[in-house]
Structure I
Amino acid sequence: MLVRSGILAAADGDAVSVHNETGAGDVVLICEHASNRFPVSALDLGLSQEVRDSHAAWDPGALALAMLLSSRLDAVLIQANFSRLLYDCNRPPESPAAMPAKSEVYEISANVGLSAAERYARMAAFYVPFHDRISETFSARVGQGRRTVVITIHTFTPVYFGQPRSVEIGILHDADSRLADAMLALAPGEPYRIERNAPYGPDDGVTHSLQLHALPGGHLNVMIEVRNDLVRDEPGLAAAAECLERMVSNALATLSEASAGEA
């Protein structure tokens, strides 16, 4: 049961939502940057609509893509319900990027000089409920003896600090590269430019959710980044979801066969 924080009022709803909770698939999808919502009661950060709509505030297209994958893979999907400018749920509390004072070209002045109490309140309101819900889901699945594969879904901008990005889909991993390796082996047959640990990698601090939930239990895991101009409409979303479903399903089948052969 979620305990409402002092920041979120009843009208704001919960900090985390779960879709397809009874999904029978092996995959648990996580979407940390699903929303650009701000609480109606407080903490709008005084941002312009331009900033609130921009990639600085969320990952446009990530939730829509994750929803399609949830349906195709019959996967549980756990999403954060508020903007990452309030708290980036893919960053640990000690990281300056958890409550960024600047995001690319945008200054987030309301995040400058936060006191320890203010940072703690943000963490309690957004980060803790989100990651507690993921941990609860994992614990239930492990208790049922179910295989759990962790996949986080993100999007990225085609241009960053004025530099165009040629990569279209990034397959990211931390210390455990098993699923990433299997997916990348399939990449040459797909209609996208797909690269390892691009446009970000573990050295950029983007694999926190994988470190927290997948690595300790040895769960297969991967972080997927899709360039957001590719998922701006329904045909683009459908094409990306079809590609990723195929890669994930075939990679998991390959890994299962290899595991069975070693037994």
Structure II
Amino acid sequence: MADTRQRLADTVAVVTGSARGIGRSIAERLAGEGARVACLDVSPARLEAAVAEMRTDGLDVHPYVVDVARRSEVHEVFQRIEADFGGPVATLVNNAVWARYQAIDAIDEETLEQMLAVGLKGIIWATQAATAQMKRRGAGTVINLSSAAAVMGLRDSVAYCAVKAAVTGLTRAAALDLGPHGIRVNAIAPGMIATPASLGKFDQPTLQARERNVPIGRFGEAGEIAAVVAFLASADSSYINGALLMADGGLTIAGT
């Protein structure tokens, strides 16, 4: 749905992992606020279907299939994006993630390498490629998706918590490196968001118990995370840099 404020009009935004869930909602929101959005995902079928549906709503979105874990692919696709859109990227949203939830004694090398490759290396590669363009532009904003799990921990999710905590540290360090170039770097830490992927991890009694632990009494919606992203991408957040914004309904302050 288009947003009449058009805070991002005539800018180029890139959203990784944007074929479904939170990533898709972010792409929709940024396009609704006037951005021209490059939608990146590793799944060609899911991406083409998502972009086709978003275009029926009149949104200016464009598909790019890429594996963010591969540095050469990422840098090449950002060059294509700049050429296709006729200008540099203004906003990068690092949303792509590959997750498997395991206790520490169950983690295997292949799983850990894949989680790090997508969830940490992928952010670094995309940030390198995007900010090279932002530096020429003289401004830009990078928004990383962390998690409430990075702050409070989550049982049987050691690698996931570790990767998301690393994203928070990466965000703060990158904000120091890139701030002098007019580039802001921030992170968002969603709590439990009602997407099919997240809800599908638990049985109904567990979901009900988790929902009761949220102080406002419900899980979040993907659109609520997208709204925070749009705020951080806009000039309304012009003095926010190196921050971790909790979007968790108060879950982390509840301490459960």
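Taken together, the values in this text are just the output of simple stated rules run on the coordinates, not laboratory data. Note that the structure is a prediction, hence the values are computed from the model and not measured. Cβ atoms are built from the backbone, for glycine too; each structure is taken alone.
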| Structure responsible for 4.9, with distance in nm of label points 7 Å out along Cα→Cβ at positions 44 and 212 calculated and labels I, II on offer | II
| query | Quick one: distance in nm of label points 7 Å out along Cα→Cβ at positions 156 and 228 came out at 2.5 when computed from one of I, II, so which one is it? | reply | II
| field | Which of I, II yields -14000 [helix-only ellipticity at 222 nm (-39500 (n - 2.57) for each DSSP H run of 4 or more, over all residues; to 500), calculated] | value | II
| request: Work out FRET efficiency 1/(1 + (r/R0)^6) of positions 84 and 116 (r between Cβ atoms, R0 = 30 Å, to 0.05) for each of structures I, II, then name the structure with the largest result. | output: I
| task | Can you spot which of I, II the value 152 was calculated from, given it is volume of the Cα convex hull per residue in Å³, for residues 92-235 alone? | result | I
| query | Of structures I, II, which gives 0.55 when FRET efficiency 1/(1 + (r/R0)^6) of positions 36 and 164 (r between Cβ atoms, R0 = 30 Å, to 0.05) is computed from the coordinates? | reply | II
| query | From which structure (I, II) was Cα extents along the principal axes in Å calculated, if the value obtained is 55, 45, 32? | reply | I
